[in-house]
Structure formats: C-alpha cells, structure tokens
Structure I
C-alpha cells in the first residue's frame with residue numbers, strides 16, 4: 001500500500017481488490033438469481049427439490065468465495081480499513097453478517113427435505129438478508145472510496 005493522500009486514491013481507477021469484488025459480485029448475484037428461479041419452479045415437478053438443492057449448493061460456494069475475497073488477510077476489508085479506518089464498525093458488522101448468512105445457508109441445506117411452502121418461506125427470509133448484505137457492502141465501498149461497486153454489466 002502506498003502512503004499517498006486519500007484524496008489522490010479517490011481519483012484513481014479502482015484497485016485490483018475492488019475490480020475483483022465487482023466481478024465476484026456479479027457471480028454472486030447470478031447464483032442468487034439461479035436459486036430464486038429454482039424456487040419459483042413448480043414443486044409438482046419431480047426435479048424441483050433437486051434443482052433447488054443444486055442452486056443452493058452453487059449459492060453456498062459463491063457466498064463462501066465472497067467471504068474469502070472480503071475478509072481474507074489480503075481481502076477487500078483489509079484494504080478498506082487501511083484506507084478508511086473510520087469504517088471499522090461497518091466492516092465488523094459485515095463480517096458478523098457473513099457468519100449469520102453462512103449459518104442460514106447451512107440450515108437451509110439441512111432442511112432441504114421440508115415441504116415446499118416452508119422452504120420458500122425460509123428462502124424469502126434468506127434472500128432478503130442477502131439483498132440487504134449486498135447493499136451494505138456496496139455502501140461500505142462507496143463510503144470508503146466514493147466508488148460504486150454495483151455495476152455488474
């Protein structure tokens with residue numbers, strides 16, 4: 001990390017960690033959408049539960065990758081804290097959310113044999129939390145660098 005003034009960093013192109021986070025954000029979003037689509041299919045289809053389980057497995061992998069890319073020793077949060085130590089509380093909160101979302105994903109996987117109506121109810125809660133978490137993560141990066149991480153095109 002360079003010791004350049006923060007104002008200079010704000011005007012530079014996004015760092016490699018931010019670019020990597022943008023790319024992975026799109027992959028995580030695709031996994032979330034795949035999970036939503038699998039849930040929306042007809043449970044009368046004998047393959048419905050298998051489709052939900054497969055998309056859940058993909059989502060769990062992508063979310064764990066997200067945790068590694070953000071919380072790892074060379075992750076995005078380390079860079080944010082270096083550049084904007086005032087955001088330590090937000091970084092800590094996002095880390096706690098990672099634990100809670102991972103636990104919720106694991107719990108959902110353990111209950112995959114539940115009735116479809118129940119699975120959809122639990123999935124709705126999970127998807128809302130994922131959406132809020134993604135927004136808070138984007139807000140953190142914006143607050144640290146005045147950079148929008150939301151562009152997934």
Structure II
C-alpha cells in the first residue's frame with residue numbers, strides 16, 4: 001500500500017471534521033461536494049466489505065464507502081443519524097458514510113503534524129497528518145487512498 005501523498009493544507013484552509021465512533025477525522029473542505037442524510041445504498045454484487053453499495057445523486061451513480069470499515073475500525077451500522085459525505089477525488093465522486101459531521105476547522109501554522117511512525121505503512125496510508133484540537137486528536141485523511149485506483153477509475157466513468 002502506498003503512503004499517503006495528499007498535500008498538507010496551507011494555513012487558512014478549512015477542513016470538515018467527521019466522527020466515526022469516538023474518533024475524529026478531517027477532510028479538506030474543497031473535496032466535499034455535499035453532505036446528505038443516510039439513505040440505504042443499493043448493494044453491488046461481490047463488492048469489498050467496505051463498499052456498502054451505490055447511490056444515485058442527481059443521475060450520477062456513486063460508490064458508497066463505509067469509511068470506518070475502510071480505515072479498519074470495523075463495519076458501520078448506518079442509521080437515521082448517519083451522514084453521507086459526498087467527496088470528489090480527481091474525476092471520481094464517492095459517498096463516505098460517517099457517524100456525524102462535527103465541526104469546521106481552520107488550518108493554522110503548525111497545526112498539522114506528520115502522523116507517528118508505527119512500523120507499518122498500512123497504518124499511515126490513509127492519514128496525511130494529525131492535529132490536536134480542544135476535543136482531542138484529529139487525523140487528516142488522504143482521500144485518494146480511500147478509494148482504490150480501480151474503483152476510482154470506474155467511478156470516474158459513471
């Protein structure tokens with residue numbers, strides 16, 4: 001698995017903070033196209049466990065990814081309070097299922113630090129950096145690692 005290659009946002013950039021269980025993650029606000037309430041996804045046969053299915057977004061068919069499962073945190077149990085963050089990665093769009101959208105963070109000088117080295121490239125492949133906020137540690141996600149290249153190509157073709 002490749003290491004995260006996302007650039008660190010410059011001071012003044014905004015991030016959306018989302019929650020998966022008790023953990024907070026941040027996504028560059030420029031990648032977020034919209035935030036929707038949960039509606040059940042249509043299953044895709046033989047899809048990986050972290051792909052909940054697909055959804056129709058104004059005529060475009062998007063893969064719906066269980067972000068917690070993709071990050072190795074276990075499968076989600078989406079419910080009425082779950083949220084789908086529609087994100088753009090290159091030419092592809094996808095829905096990311098999270099428990100909640102919790103905050104908008106503004107990047108300041110020195111806020112984002114490199115993720116700690118823990119001896120496994122898989123552990124940092126989805127995280128570009130980490131930051132400390134009043135509510136705890138927030139991991140900045142490398143969105144291009146969330147959707148594998150083969151799914152990214154098929155999502156872009158949709």
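Which structure, out of I, II, was helix-only ellipticity at 222 nm (-39500 (n - 2.57) for each DSSP H run of 4 or more, over all residues; to 500) calculated from, if the result is -26000?
The read-out comes from structure I.
Where does the value 68 come from, among I, II, when percent of Cα pairs over 14 Å apart, for residues 44-123 alone is the thing being computed? If you can, show how the numbers build up before the last one.
Numbers: I: 68; II: 72.
Of the structures listed, the value fits I.
When mean count of other Cβ atoms within 10 Å over residues 28-35 is calculated, the result is 15.8; to which of the structures I, II does this value belong?
Corresponding structure: II.
With distance in nm of label points 7 Å out along Cα→Cβ at positions 116 and 140 as the yardstick, tell me which of I, II scores highest.
Numbers: I: 3.7; II: 1.9.
Comparing I, II by distance in nm of label points 7 Å out along Cα→Cβ at positions 116 and 140, the maximum is at I.
Here semi-axes √(5λ) of the Cα gyration tensor in Å has been calculated and equals 34, 14, 11, so which of I, II was it run on?
Computed on structure I.
Throughout, read-outs are computed from the coordinates displayed, never taken from laboratory work. Given the structure is predicted, the values throughout are model-derived calculations rather than measurements. Cβ atoms are built from the backbone, for glycine too; each structure is taken alone.
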